[in-house]
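Structures follow.
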Structure P
Amino acid sequence: MMMKRKIYSQLLDWKRNRRGEVALLIEGARRIGKSYIVEEFGKREYDSYLLIDFSKAPHIVREWFDLYLEDLDTLFLYLSQRYQVKLYPRKSLIIFDEVQLCPRARAAIKFLVADGRYDYIETGSLMSIKKNTQSIVLPSEERTIKMYPMDFEEFLWATGNDMLMDLVRKMFEQRKPMGQMFHRQVMDLFRLYMIVGGMPQAVVKYLESKDFGEVDAIKRDVLDIYRNDIFNYAGEQADKVVNIFDQIPSQLSKHEKKFRLSALKPGARYRDWNNAFFWLKDARVANICYNSTEPNVGLRMNESRTTLKCYLNDTGLLISQAFDERGIVSSEIYQKLLFGKLEANMGMIMENVVAQMLTAAGYNLYFFSKSSEKKEERMEIDFLLLKSKVTSRHNIIPIEVKSGKNYTLSSLSKLIGTYSENITSPIVLHAADYKQENGITYLPLYMTPLL
């Protein structure tokens, strides 16, 4: 069974429209399925494909990219022989897998694309860190697509629910509730998605075994890979990065969820830790959400780098990292999660999955926090989105994420009252069905990607 991924259609568009004029770079965290989907694309769409995995390629293969850039006939002859693949002009794909491990091959894209014989796709993570770009000129003949863990719709496809998201989309567009039966069905699957997560190996293991213990073991392997990558590639920042990484669940379990550096080191200052947060964001391991000090058009201009929230890139991984009972999440916790009965930490899990979905939809993450001695002026809004068409007023969509059935909207009410000129279409994301009430739209969590 091929694991259907949305990025495949983007690969097809690139092949049909760019016709070898540019190479494609697929960038994303480790273990999200980059290599798999590109290899499937090579098998299905070309007469032949040649894959060089630079995490395994011998030193001599790397050297060829230094020695033969002015003699591409020899380079292709050697690669074809080494990998036992016959190459056909304009009908073959060459894949540079984990290209960050061979910067010279990435730099060679300029000459390979100019030669025009074959198509080129690169996959990689940690593409921007200094170690992976020093001493090379980044090719302008490279186009980047960001790839993320499997989203909810891709998870539904994998579990055989091919048409369910079409129904969700239709109800969202018509601004109608799903109805009790369908809402419950989708919400049950959404909870399952949060638990299993979007790492393809974990999804496959769930489909094979239906055993959460086996799924959890896969997710722990991924978490170990992320920790090892930090020590291998974060250099002098490694200790700080791994400290932040290990603290993500405990920081998100707090009421306000803002990252407190004092938990890492007494007296710590953001300017000393900023690069460590950036490393996690650049590795796509974490989704960083900054405080915007004013809810208006210039969210980035009003960004406060000293107040942030740090979410994990995949909510399934967060659950395995957070509930670490003797190295494995107990089946009792998974059962409570599945049936929405785990009340203590659901806020953290729901907010993380919303951050994950908004990031995959292309949004930069911002929240709004205003502290004051006066209770009536204190506000905490989970997310702020800029509407698609900016006008002179009413440009910011505030979003509150609610995990329980009984909740108040005091911060949202204050925000609407204080910043009425700036605010439009306030949204509450919750576990219940769609409704509109007092100018606020209440959406089920699984509709987040449609915003």
Structure Q
Amino acid sequence: MRAKATQVKPTDRIVASKDNFPDDFFSRDPSDLAAYGKDWTKVFPPAPSLIAFPRTTDEVSRLLALCSEHGAPVVPSGGRTGLAGGAVAASGEIVLSLSRMRRIDPVDETGATVRVQAGAITQAVHNHCEPFGLTWPIDFASKGSSHVGGNIATNAGGVKVIRYGLTRQWVLGLQVVLADGRVLELGGALEKNNTGVDLRQLFIGSEGILGVITEATLKLARIPQQLDVFLFGVENLEGVLRLFREARKGPCAISAFEFFTDKCLARLLRHRTLRPPFDTSTPFYVLLEVEPGAANAIEPWLTSLFERALIIDGTLAQHAEQARSLWSLREGISESLSATGLPHKNDIALPIASLEGFCAEFGQVFESRYPGWEICLFGHIGDGNLHVNVMKPDALSNEEFWAQTKAADRDMFALVQKFGGSISAEHGVGLLKKAHLGYSRSPDEIALMRALKRIFDPQNILNPGKVLDVLEEER
């Protein structure tokens, strides 16, 4: 009787090629599989089959060529700070970690650019450029652990979008490895390159489904000589929006305009045992950062805000340490919500003109259909981005809560669609928002995205199942 042939898994074939890579290139250590197979969503259990740690684009290229040859799926992985499941390996994929690709080249002061590998930490790039009076103006709470490549792959936003725009506006060139191992150099350090379709932009925000970003040439901005940071107490969301309109017309250039509710602040104070910023609590808070304008112009403007009752209370940071303390009130919210309860997070965007109408209807929907649920709302009013955090009621089990949030999400996304918004402002689609993509993108748009996926990754090995599904008959 003939012995049954043993089927060799694609991953085993790739590991068998380890002589082509450094000794520490692959890992099957259980702690590595658990750590590198997940991101900050913590919803999808990690189940990768292998972790790869390249140090160069050539190593990434040779690995992807092998994966393409053997049909092995690959999940590109950066700092894993994403909140949409975009870096999760839940089905035996190979995780391609860029954590060892951290090279940062010398700053080109004349061109105001810097070339970095995709695994460079955002904060490290800031520190590297600071002595030259320059910065890469992409800034958010996770900058101490997020990777530049991940920021580009998700077109990250953050707190300075109102002043500097999204990540894609600060990327001049990319080096990208395609699914079959081919390497593309796109754009270099050119400010101008009007030679047909800009392929670079296809990879920015594509969440790793078209190719793996390995290096980037970043455009830099001058660090402002001075920034003034204010915290205001405001009566309601209408007051937040009125204050924003006044700040737009004010004497200073806005660098950031953030808001959060008293519910967010209460959980932050509980988690960090801090003192309230004002003697009297207010329903809404606004953190405003500006680049000072004409001398002696800010004081009369502030006085007019009080005189017209646009703000209830307010404070101006008197020095850098105080400014950091005010910023910590905003940047510590997400961590504090998770530390004091179980939040269901959503990241949506609306046209600024639609924010008030959306929030009014949103409040009515939740009050009538989900009474007693605590909503912790904060975000970047200056670019229409709201972070909606629904906290699990004590009376519900985790399973009951997650089941009910599915219906709540559909109700909210229907409102987002009604007001012309996006179901994901800056966190991406990944696995978490994939089923709801139709609320923000038309069938024709989704069909074109699938067509692009088939062109760049015909075997569907790059981050398969993320953003959109590719049907078997389409491959």
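Nothing in this text is a laboratory measurement; each read-out follows from the coordinates by a stated rule. Since this is a predicted model, take the numbers as computed values, not measurements. Cβ atoms are built from the backbone, for glycine too; each structure is taken alone.
If FRET efficiency 1/(1 + (r/R0)^6) of positions 58 and 210 (r between Cβ atoms, R0 = 30 Å, to 0.05) computes to 0.90, which of P, Q did it come from?
Values: P: 0.15; Q: 0.90.
Traced to structure Q.
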Once FRET efficiency 1/(1 + (r/R0)^6) of positions 18 and 386 (r between Cβ atoms, R0 = 25 Å, to 0.05) is calculated for all of P, Q, which comes out largest? P
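As an exercise: helix-only ellipticity at 222 nm (-39500 (n - 2.57) for each DSSP H run of 4 or more, over all residues; to 500), calculated from one structure in P, Q, equals -13500. Which structure is it?
Values: P: -13500; Q: -9500.
Of the structures listed, the value fits P.
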Going by FRET efficiency 1/(1 + (r/R0)^6) of positions 42 and 418 (r between Cβ atoms, R0 = 35 Å, to 0.05), which of structures P, Q comes out largest? Q
Out of P, Q, choose the structure whose coordinates give FRET efficiency 1/(1 + (r/R0)^6) of positions 226 and 378 (r between Cβ atoms, R0 = 30 Å, to 0.05) equal to 0.25 when calculated. P
Structures P, Q, by distance in nm of label points 7 Å out along Cα→Cβ at positions 114 and 426: label with the highest value: P
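For which of the structures P, Q does the calculation of mean count of other Cβ atoms within 10 Å over residues 10-17 return 16.8?
Numbers: P: 14.1; Q: 16.8.
Derived from Q, not from the others.
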